[in-house]
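Please treat every number below as a calculation from the coordinates, not as lab data. A quick note: this is a predicted structure, and the numbers were derived from the prediction, not measured. Cβ atoms are built from the backbone, for glycine too; each structure is taken alone.
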Structure P
Amino acid sequence: MSSILDIDLDYFNLLENPEKRLHELLEWGDCPIAFVVEKHHKAYSRWKDHVRRGTLTQPSHVLHVDEHHDMMDENKNTNIANFMYHAMRTWEFCRVHWMVDTPIDSPEMWLDDDVWQSFSKRFSIGPSRPHGWPRPDIVSICTSPEFINTDLLQRLLNTAGKFMIPKQKADTVNKSKCRTMQFT
């Protein structure tokens, strides 16, 4: 089983020292950023692709660092508001921790009671990583440009850039604590 560090940059909107907080999180992860997407549900598609290709085992943990929980409906089509619902449904033993300082609501109010009951045992909320949470095997970043101002987005991307491996080096780098991914 593997672990995913999933970061949506809108999480940093209201934080003091956002670049420092992002740097600390990525430093803890000790794994290069595998890819950056604009729409968050595209990260889920990429995770599934890595599992399908065998470059990532089925996730047992997702640290979901985001201003939103992304479980706002149970629609069949995956979108930015429901992709974490789909991840929990697809990987039925996967634990998800929604890292957020001030939750704006709860998935409980958006999901059917029976769905929430089954998910709630594997879902937690809080401002920091749970004790003993595993370091990631893959790190993904979502820019969510419609939820973050351009200046902050650029500053955060500059910070994140220090944790990305140039594509031409991706094949030669082998970190012992995480898999080397194809970078885009």
Structure Q
Amino acid sequence: MTLGIGTRVEHPEFGKGVVIQVYNDSYEITFIDYGTKNIAKSFEKLKVVDFRASETDLLSFEKVEKVFRKLLFSITDIQKPIHLGEKWVGGQVILKPGKTGLQEKIVPIDTFFHKIVMVRDRLRVMEQKINASQGLSDAEKVDLQQYITRIYGSLTTFNVLFEYKEDHFVGERSK
């Protein structure tokens, strides 16, 4: 028997919870005191308190929300927050001239990161405007899109600064 989304359960260690997602081999369950955990379907000590049948199309609220957010970000100028990798917080970018006698430039890494994110966001807006443009042919849109993809590729060096891989620049080869 496969538990459906919304099934209430009791786990011997984590206590009461609700199934929020069903996978091939496990359930994602949110527990009152322990947050969200993945529990194997084969785990025999999971007690069903209130059974909900599994639907054929398993789509959770979380998945719908992710799709909606992705759509919203792709059709508006609204951008999701991008986080600097934890190891860089409070750091500095130091630019040392190759010529002796010249002073180095020190920039807080948060400021540098913010500038990179702004470039990324403006490129995305440009992409949206190109794709929505009625004055460009499909061939012209593809041509301009290839330039933007190459720009992303040139910026992949900065991916080391991002906390989450999903925020990375992706160039021509990686796409």
Structure R
Amino acid sequence: MSRIGNKPIPLPAGVKYTHTGTKVVVEGPKGKIEQVVPAGIKLETSDGHLQTVRENDSQAAIHGLTRALVANAVHGVTQGWSKELDIVGIGYRAEMKGKDTVVFTLGYSHPIEFPIPSGISVAIDPKQTRVTVTGIDRQKVGQVAADMRALRKPDPYKNKGVRYVDEKLKKKAGKSGAK
């Protein structure tokens, strides 16, 4: 029995969904998302809630996954998703170049130009050390944030680099000198 799959998804006012074959399209105030629904999983509506129902126990493995993906789509079109990144290091910063490119200065010999994919918006604070990635697709927001973090991963010895705001780092001790 899937506990996640049996949880109802609340449908806020202004959210519409259409289920055709293997796709569900969720529309809301922030936009529209298409999500694939595997065969054997049905969506039912009852008093403002959306319920995922599986036909038999052979779909047990994807029941909770499907419910979570549809719930993420509903949350995305109503409130949206965001990830925040901190840039730590002397001279490390980010700035916008036009509307679709972020330029990172991360201690390399050259600045790194990072193109922003469609459906994603990026905001940079005035100090140029905090980047906020927002969008309606949770997977896309997380992937863009992970790609930005991968440009200069946090160094365990100096704690410099690009990291998530809520990320905890363990600082390692350097070499101990010979006595």
_Between P, Q, R, which one scores greatest on distance in nm of label points 7 Å out along Cα→Cβ at positions 31 and 143?_
Q
_Quick check on the output: 23.5, 75 is Rg and Dmax of the Cα atoms in Å, derived from one of P, Q, R. Which one produced it?_
Q
*asked:* I have -8500 for helix-only ellipticity at 222 nm (-39500 (n - 2.57) for each DSSP H run of 4 or more, over all residues; to 500), calculated from one of the structures P, Q, R. Which structure is it?
replied: P
*Comparing distance in nm of label points 7 Å out along Cα→Cβ at positions 15 and 127 across structures P, Q, R, which is largest?*
Q
*Looking at structures P, Q, R, which one was relative contact order in percent (Cα under 8 Å, 6 or more apart) calculated from, given that it came out as 15?*
Q
